[in-house]
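Once you scroll down, you'll see the structures, which are given as structure tokens.
What follows draws every value from the coordinates through simple rules; no lab data is involved. Given the structure is predicted, the values throughout are model-derived calculations rather than measurements. Cβ atoms are built from the backbone, for glycine too; each structure is taken alone.
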Structure P
Amino acid sequence: MKKITLLLLLCIPVLSIAQAWEFNNDNGGWSGDFGTLTAGATTSTLTITGAANENPKVLSTTAGVMAPANEFAIITLKNNSNNTYMRVSYPKTSSGRIYKNQTISTNDTSFQTYVIDISNNNHFVGTLDDMQLIFKLDASNNADGSGGTIEIERIEFAASRPLFPRNTYEFDTANDTEGWEGKSGVALTTTGGNLVQDYSNVSTNGNGKMAQEGFYVDASTAQYVHVILQNGTTNDELRFSYPDAMGGKVFRTAATTPNATAFETIDLDVSSADWTGNVSGIELQLRETASSSTVVGGTVLIDRIVFDNNATLSSEEVRAIDFRMFPNPASDVLKFETELNIDNVSIYSLTGAQVFNGVPKGSTINVSDINDGIYVIKVTAANQTMVRKLIIK
């Protein structure tokens with residue numbers, strides 16, 4: 001019967017102890033609320049019984065999480081419910097609770113691992129016995145009472161973020177940046193199957209970029225990186241970097257089209273003597289070659305990032321549609337020209353809200369009811385997808 005595993009990681013001068021529960025015929029002190037937690041041979045299963053607006057929980061009153069050291073919650077589960085939102089919660093030092101949120105997949109066929117930074121400077125202190133995993137329908141709505149199950153394989157609290165292997169990033173899940181974090185003023189969101197980089201808050205003469213903090217690349221499987229993007233800034237260079245053996249960085253650069261109206265594919269050979277083993281600390285930066293810094297303003301849409309051993313992506317991976325869309329900016333009617341039959345058109349705000357979804361009437365859609373602003377339009381035809389930036393004004 002295995003309830004909790006303590007992993008001692010000795011470093012100088014700090015002793016860090018990761019805390020982990022593996023659910024082998026025992027719930028390990030965790031229980032269910034608005035659901036029943038049942039122990040199995042290798043997992044504990046939460047069978048959801050709550051009604052609408054009753055959010056199912058897996059909770060412990062004796063967790064003993066050591067704060068502020070173990071600031072990452074690492075949860076491995078299989079979600080067989082329609083809840084798409086998990087919250088890790090613990091008490092504030094005064095009253096109320098802290099909630100750290102994570103989007104999760106639904107109808108899983110295999111176990112998924114989520115890493116959540118649960119630290120809080122004011123409240124993540126001392127020994128925390130009261131820990132809860134709370135499941136909601138989505139960010140704005142409580143559970144709807146439709147039931148289902150959630151299998152919990154492992155709960156861990158650790159001092160550092162674990163890294164996992166990954167070579168392809170497609171950004172198809174809302175609110176999931178797939179391990180990428182904005183740096184130096186770059187804000188990241190996902191919408192319409194794209195990662196959106198917002199450069200409006202980058203410092204003048206700064207180095208706006210994003211860093212991969214959740215995954216690593218096995219260099220033996222990936223000599224090249226391919227980035228499919230639409231560059232809506234005035235920056236004209238994409239710079240890829242990773243650590244070298246001397247504490248510096250290896251840089252690889254390629255030209256990118258500024259103020260682009262369509263997606264382009266950038267292929268980079270990233271190999272070097274330092275591109276070996278499991279490579280982490282990868283960063284992507286857009287900058288202006290003339291100033292060697294990032295120019296403030298604009299957005300960049302990234303359709304996908306792929307690491308592999310091929311010099312170019314296949315046509316299937318690029319997923320392009322040959323068509324025209326006009327006018328852009330649009331105010332009332334948006335027209336399409338293509339030899340393909342368009343199956344669906346979706347329009348999303350930069351925060352991920354869908355503002356239009358439908359099939360064109362003839363070759364047009366009416367956008368007069370959409371508020372002025374910058375949007376992402378996603379067009380599907382013949383099992384292909386095209387994504388572009390759309391301006392309504």
Structure Q
Amino acid sequence: MGTIDRSTYLATDHTIDRATARRAGAALALASGLAIAGFTVLGSVFEYPQILEEPTADILALFREHQGTVMSWFLVLAISAALMAPAGIWLGRIAGGRLGRWIAGVGVAAATVQVVGLQRWVTLVPGISDDALDPALRAAAEDRFELLHTVLGKAIGETFGYALTATFTVLVVIALSRSILPRWLALAGYAAAVLIATGVVIPLVEAASLTNFAGYVAWCAWLLAVAFLLVRAPADTSGSPTTHGSAGFTATASIVVRRPVAEVFAFVADARNRPSWDDSVVTEELTSAEPIRHGTTVHTRLRSMGREHAYDWVVTAFEPPVGMIVTSTAGPLPTTLTYVLTDLGDATHVQFTVVGRPTGALRLLRPAMARSTQKNLDRSFGRLQQVLEAPRVA
């Protein structure tokens with residue numbers, strides 16, 4: 001009887017595009033390295049971030065004393081933060097589907113708010129510092145500094161930055177846990193995200209500044225470890241519609257559903273539910289006796305690339321609630337469908353992979369078939385999430 005072995009599955013069907021992985025890994029490594037260097041130098045030269053607790057006059061005086069160095073290294077920190085945008089986009093491509101879009105969007109947002117907060121030290125504080133030397137302008141200059149520090153620094157750069165960075169980290173952990181991330185490193189990522197998120201309550205809980213700092217230290221180390229794994233990722237493809245030699249093409253989609261894993265598995269494992277969320281399927285019915293299990297057979301009528309086709313399938317692996325594999329036994333395109341579910345406690349991560357292996361003249365249509373399949377998956381999995389989370393779903 002076939003079973004779904006997670007380590008084997010992750011090493012094959014969910015290897016990732018090496019070029020994209022290397023770009024993402026390089027961005028993460030550079031972001032982490034620049035952040036570590038920036039905070040180290042600024043901590044030594046400018047007593048950052050502790051200096052921000054001192055009177056404004058003292059902050060500006062120390063800034064003027066080391067202005068060139070301080071400006072240069074805040075620029076380094078801004079570049080480090082900005083690198084989260086391309087890293088998020090590349091990681092989003094690796095993840096694919098809705099999860100990938102969330103990773104890209106949150107990564108870009110996290111980069112943006114942190115750059116907005118950090119750039120003030122390069123573009124605005126020098127002028128304020130000069131004005132503070134004039135007794136007639138000093139009070140207004142210090143008020144301006146405090147306003148910018150509150151709005152750009154604390155509110156935008158820090159509070160929003162902490163929340164978005166923590167969210168980004170959690171999303172990346174969920175995505176990469178399906179491919180290259182070992183469990184211990186996933187747990188380390190979650191822990192770093194939680195510690196970073198405590199920074200949101202710093203105005204209310206002073207001790208949160210310590211946990212937030214510890215979170216960023218752990219996060220920088222975590223980024224380097226993830227970068228190392230991405231750079232060394234196996235050479236293959238997954239995530240987006242891809243083609244790979246004579247093996248055909250792979251398309252993937254993933255969602256996080258706010259339903260228990262057993263309930264989600266029961267729904268997706270029953271072929272008769274598929275027409276309710278996959279509009280390419282006209283009908284799908286069991287052709288063997290219930291219950292659904294290893295060896296169950298299914299007949300499907302579906303539409304693809306403007307035509308209707310008939311397929312027969314057999315369940316070749318069935319392991320509730322981890323996942324199942326279904327392989328075609330008849331139809332124009334030899335195909336394997338794989339569902340893998342991960343229990344997230346109060347939610348479930350669903351990863352679906354289609355591997356198509358066109359033969360004969362159909363090989364010429366492989367790129368078009370890959371794009372069409374991925375487009376359908378992205379659309380259908382959005383509908384699957386709606387169906388599963390609807391109150392009427394039992």
Working back from 17.2 (mean count of other Cβ atoms within 10 Å over residues 273-280, computed), options P, Q, answer is structure Q
Matching 18 (relative contact order in percent (Cα under 8 Å, 6 or more apart), computed) against labels P, Q points to structure Q
For percent of Cα pairs over 40 Å apart, structure among P, Q ranking highest is Q
The value 3.2 for distance in nm of label points 7 Å out along Cα→Cβ at positions 265 and 297, derived from one of P, Q, belongs to structure P
Value 0 of helix-only ellipticity at 222 nm (-39500 (n - 2.57) for each DSSP H run of 4 or more, over all residues; to 500) was derived from the coordinates of, among P, Q, structure P
